[in-house]
1. Computing distance in nm of label points 7 Å out along Cα→Cβ at positions 66 and 90 gives 2.5 for which of 1, 2?
2. Where does the value 45 come from, among 1, 2, when percent of Cα pairs over 21 Å apart, for residues 58-129 alone is the thing being computed?
3. A value of 13.5 was derived for mean count of other Cβ atoms within 10 Å over residues 42-49; which structure in 1, 2 was it taken from?
4. If we compute relative contact order in percent (Cα under 8 Å, 6 or more apart) for structures 1, 2, which one ends up with the highest value?
5. From which structure (1, 2) was helix-only ellipticity at 222 nm (-39500 (n - 2.57) for each DSSP H run of 4 or more, over all residues; to 500) calculated, if the value obtained is -7000?
Structure 1
Amino acid sequence: MNRFQFHILIFCIILILMNCHKSEPISNIPQIEYIGVNKKQMKQGDLNEDTLWLQFRFEDGDGDLGYSSSDSRTDIFVMDSRTGNLQDKFKIPELPPSNNDVQKGMLTIRILTTCCFYPPQDTIPPCTVQNKYPFDSLRYLIYIQDRAGHLSNTIQSDFVKLICF
C-alpha cells in the first residue's frame, strides 16, 4: 500500500466514525435563544405610542408547541425586568403537524412600549413626562410553554432605553 492509498484509507475511516456518532436527543422541554431587537430605544407611553420587534429561535423535542388557531390559549410570555411582572403574552402561530417530532423555527413578536418608572422617593406616577428623569431602561424577559405545560428557559433582550420626555 503506497502513501496515497494509506491517507485515503485513514480519511475513509474517519468519515465512517464521524457518521456513526449519534447526536444527542433534543429535550421535550422547549428551548429558546435570543436573536435580537430591531431597535434599542422607544418612546414611553401607555397608549401604544411606540413598538419594537423582538426575534428568537425555538426548539422542542416532542413537537408539542402551539395550539390550534381556534384555541385562545397563549404560550409566549413577556415580562418587564424592572418589575418581574408579565407585560404581554402572545400565541405561537399554528405550526404544521410534527407527528411528535422535533419542532424548530424562529419567531418575531411585536412589543408595545411601556411607561418610565421613577425612583420611589420622588412619588412620581409612571408615564408622567419628567425632565428630571429623561430616560429609563429595561430588558424584556421571554419564555414559552408547550402544550404539556413545560416551560422553556428564559431569555432576555438587550437593554432598551425608554425616552421619558
Structure 2
Amino acid sequence: MSCSLCGSDTDVAAFDVPPESIDACSTCRTQIVGDLDPKHWFCLQESIWSEVPAVQVLSWRLLHRLSDPWAVELLESAWLEDDTLAWAKEGLPVEDDEPTTVDSNGTRLADGDSVTLIRDLDVKGAGFTAKRGTLVKNIRLVEGDVGHIEGKVNKTAIFLKTQFLKKA
C-alpha cells in the first residue's frame, strides 16, 4: 500500500476526505492538517490527475492552499468533473468579501482592541502631538472605512490612520 498523493510506502494509513478516504503517508497527513512544505507537494503535479475523485479533491484543496507559482499554474490547468469540483470547494473555508481593518503589521483589528502609536502624530485642531508609544484603549472601527479607527488620546476623541498603529 502506498500514499495516494506522494507514492511513499512509509507509515501509510487512511485519511478521511469525507465521505470517502484515501491512503496517505504520515508526512502528507501531518502537513495536510498543518503547514505545507511546497517542496513536498510537487507530487500534486501527478495526483491531481488521479482517476480517484477523493485524491483529486484533496489535491485540489492542497493546491488551493499553496501560493507558489507552480501550484497556482497547476490549479489553473487542472480540470475536475463538475460534481468533483463542487465537492472540493465544500472543504474550503468561506472567504470574506468584506474588507477588514488591519494595523500596520496586517493584524486584524476589532472594536474594543487596544493599539499603540508607532510614530508621533500631530493632532490637528486639538493643539497637541500624540507621542509614539501612546496606548489607545477601547478603539472603535469606522464603518465603511478600513483605513481609520476612532479612539481617545489625552481624553480627546480622534480618528487615527491604521497605518500608524500596531495592535497592543
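Please treat every number below as a calculation from the coordinates, not as lab data. Given the structure is predicted, the values throughout are model-derived calculations rather than measurements. Cβ atoms are built from the backbone, for glycine too; each structure is taken alone.
1. 2
2. 1
3. 1
4. Evaluating relative contact order in percent (Cα under 8 Å, 6 or more apart) on every structure, the highest lands on 1.
5. Computed on structure 2.
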